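**Q** Right after this note come the structures.
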Structure 1
Amino acid sequence: MGSPDASLPLLHLRRGEDARLRAGHLWVFSNEVDTRRSPLTAFAAGDPCLIVDAAGRPLGVGYANPASLIAARILDRDPHRPADESLLADRLRRALALRERLYEEPYYRLLYGESDGVPGLTLDRFGDVVVAQATTAGIERLKLAVESAVDRVLAPRAMVWKNDAGIRALEQLPMYADLAFGTLGVPVQVREAGLRFDIDPLAGQKTGWFYDQRANRDRLARYVRGRRVLDLFSYIGAWGLRAASAGATDVLCVDASSAALERLQAAARDNQLEGRVRVAHGDAFDILRDLRHAGERFDVVVVDPPAFVKRKKDLAEGRLAYRRINKAAMQLLVPDGILVSCSCSHHLPRADLLAALREGAGESGRQLQVLEVLQQGPDHPIQPAIPETDYLKGYLCRVLPA
């Protein structure tokens with residue numbers, strides 16, 4: 001394989017700390033570094049490095065950040081492969097090959113960080129527009145190389161950096177959103193199951209759309225025909241409008257963002273669904289209470305909130321929030337209703353979400369049948385050696401009287 005790149009500074013691991021990396025993980029934690037041989041203070045945020053074990057054997061090239069708990073990430077196992085545009089273009093082509101097998105139209109998560117071999121980088125594709133998100137100092141340093149690789153492989157009309165995710169604070173990176181190259185001009189559009197939605201890649205949530213739930217939204221269709229549907233945390237209406245398109249007679253979409261609901265209503269008009277879709281602006285817990293007091297009942301309720309457990313120390317509080325929101329949702333269901341409940345909190349184990357559902361059902365005098373187990377779609381592939389890539393979990397349940 002050749003000699004390692006002698007120009008790269010070495011990041012030495014402590015004895016016995018290489019097993020997880022050899023098994024396929026890409027992260028090096030700060031307490032795994034032999035700081036006597038390679039002081040982390042010798043690295044600037046995003047510096048390239050060659051990661052080696054205690055005996056000096058190369059484990060891969062990557063980048064370091066002394067300010068982060070995750071002190072380094074591996075980009076390639078080849079010790080003399082530079083982290084440059086060529087490497088990024090190769091990763092992008094490999095990721096693209098999978099998505100083109102999966103989807104007929106160019107609307108998908110194009111590159112999913114560690115699972116696609118580029119830790120710290122996310123790319124979403126919206127036709128001829130690519131929205132990128134860098135969550136690490138290493139990718140921030142490689143921004144121009146990323147842009148060149150995207151232009152070389154896809155030649156999109158425009159590329160946007162949506163770098164305002166809270167996780168960037170862990171790497172001491174600034175928050176911003178701007179145009180990398182090209183022109184946005186007309187509204188950026190996403191298409192799903194024959195529906196069209198206008199998104200805002202600069203000011204919207206995350207990259208503007210939640211592709212990870214698309215396969216789960218596909219599963220919803222068989223349960224909603226002729227039914228009343230409540231869509232909580234609706235954002236711009238992916239679940240709700242999909243339900244209306246599949247034959248739901250009445251869909252109420254709830255979100256705390258008035259801007260998101262305005263886009264939802266515009267999408268309902270554009271897709272000739274406005275007669276079956278209503279919106280309610282406010283906190284989901286408050287609106288659930290008000291609907292219960294008003295005697296409202298629904299055949300299907302979708303609970304797809306933002307992460308209630310952003311850090312491991314929030315787990316106990318988050319468990320309670322998932323139990324409360326699902327209990328309140330079940331109280332609005334007809335005696336033989338359908339509940340779709342999801343969590344995008346990596347730190348919440350799947351078993352804990354199911355426990356929250358079971359407890360919420362018991363407290364509301366209901367019982368559950370789990371009909372379908374939900375996870376992220378195939379454009380968010382799970383890397384078995386990296387548990388952090390498996391974050392989305394959910395259950396589609398039948399809710400019956402106790």
Structure 2
Amino acid sequence: MLPGTMTNRSDRKLSILHIIEAPMWTGAMSQTLATVVGLKRRGHEVTLATTPGSILWDRANTEGIDLVGAELRSELNPFAVARLASVVRSRRSRIIHAHRAHAHSIGLLVAWATRRPFIVSRHTALEPQSNLGSRVKYCSRGVTRIIAVSEAVAGVLVDFGVPRGRIAVIHDGVDSTTYSPGRDGSGVRAEFGLGPHVPLVGMIANAYGPSKGHDTFLKAAQMVLSDTPETVFLLAGHHTDRPPLREVAAELGIADSVVFAGYRADVPDILASLDVSVNCPRSREGLSVAVLEALATGTPVVATAVGGIPELVRNGETGLLVASGDAAGLAGAVTRLLSDRDLASRLAAAGMSFVQEHLTVEHMVDATVRLYNDVLAETGE
């Protein structure tokens with residue numbers, strides 16, 4: 001190459017294989033989709049190996065992403081490893097990037113087989129299991145980098161034994177065109193028979209276990225209703241329309257004040273319909289895409305101070321924080337925002353600005369591309 005003609009590493013086009021199992025739609029799925037779509041729009045060659053027929057598969061297909069069906073229910077599936085190794089070679093993928101536990105295991109084996117750099121995104125702040133398999137997955141030199149979606153996740157990995165220099169913190173990002181202020185939530189309210197002035201408090205989270213704190217949300221709802229009985233509470237996400245949550249609400253005597261919406265594809269409009277968005281997980285949430293989306297939409301947020309959430313919700317600045325499992329504290333924070341609309345508006349505006357300045361998909365994808373190029377430079381690519 002002649003002097004002066006060298007291409008800037010940040011401008012060169014890359015070929016990347018992303019791997020993720022997608023049993024249902026979660027924050028990890030939405031961030032993976034945002035990443036691969038963002039890379040494709042920048043001209044990179046992206047292949048996504050995931051669960052055929054899943055919501056992620058269908059949405060990625062709509063975006064024109066190169067898709068490969070992969071059976072990832074087992075962490076040790078030799079057929080999946082062989083198939084994806086063949087994909088890496090045929091697509092000439094230069095980097096393998098995995099998300100979630102099973103994809104991590106499969107991807108590590110594919111990387112070993114093809115001698116490609118291997119990157120893992122860690123979306124949860126729960127500590128990996130203390131066994132030999134997890135030590136190999138997180139601490140072996142076969143893992144080139146681990147992307148932590150928050151400083152909280154990075155801290156957990158360091159405590160587990162991952163060298164800090166092998167961890168890159170890249171916060172999740174939100175699509176600021178889809179999740180933006182000014183959306184019309186009146187259609188959602190009309191669907192559920194709610195007028196424009198009915199106080200509406202919502203929680204958007206899949207109900208696939210106790211860690212998301214749906215019971216805390218419902219207990220807090222009972223307390224709020226004792227002061228403001230006209231308030232309505234909305235639950236959206238996989239399984240939120242199934243009997244277990246309905247039974248909890250009935251036991252608390254608040255079933256008539258709760259909307260059990262189930263899985264919804266119109267999350268931006270739901271957020272626009274809310275007066276307050278609540279996110280109250282018990283366990284250490286990696287970052288919380290639901291909080292990101294609410295902040296970007298300009299919806300006032302109350303959340304629990306677990307995992308990476310305090311990196312988004314700065315108490316009294318971009319939202320209100322309460323302790324994990326504290327139903328009374330949650331109820332007090334919700335009531336405060338419902339009664340003090342000036343405070344709610346001020347927090348919402350600050351949260352929206354914070355996301356626009358630091359936490360968009362563009363920021364996330366730019367940082368990911370920089371990491372790819374740094375990794376390839378280290379390996380002599």
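Where a number appears in this text, it was derived from the coordinates with a stated rule and is not lab data. Predicted model only: the values in this text are computed from it and were never measured. Cβ atoms are built from the backbone, for glycine too; each structure is taken alone.
**Q** Can you say which of 1, 2 returns -13500 when helix-only ellipticity at 222 nm (-39500 (n - 2.57) for each DSSP H run of 4 or more, over all residues; to 500) is computed?
**A** 2
**Q** Here's a follow-up. Thinking only about mean count of other Cβ atoms within 10 Å over residues 125-132, which of 1, 2 has the largest value?
**A** Of structures 1, 2, the maximum of mean count of other Cβ atoms within 10 Å over residues 125-132 occurs in 1.
**Q** Next question, about the same structure. 14.8 is what came out when mean count of other Cβ atoms within 10 Å over residues 61-68 was calculated for one structure; which of 1, 2 is it?
**A** Matching structure: 2.
**Q** Here's another thing I want to ask about it. Among 1, 2, considering only relative contact order in percent (Cα under 8 Å, 6 or more apart), which has the greatest calculated value?
**A** Result for relative contact order in percent (Cα under 8 Å, 6 or more apart) over 1, 2: largest is 2.
**Q** So mean count of other Cβ atoms within 10 Å over residues 109-116, computed for just one structure, reads 24.4; which one of 1, 2 is that?
**A** Here the read-out was taken from 1.
**Q** Could I ask something else about it? With FRET efficiency 1/(1 + (r/R0)^6) of positions 237 and 293 (r between Cβ atoms, R0 = 25 Å, to 0.05) computed per structure, which member of 1, 2 shows the largest figure?
**A** Across 1, 2, FRET efficiency 1/(1 + (r/R0)^6) of positions 237 and 293 (r between Cβ atoms, R0 = 25 Å, to 0.05) peaks for 2.
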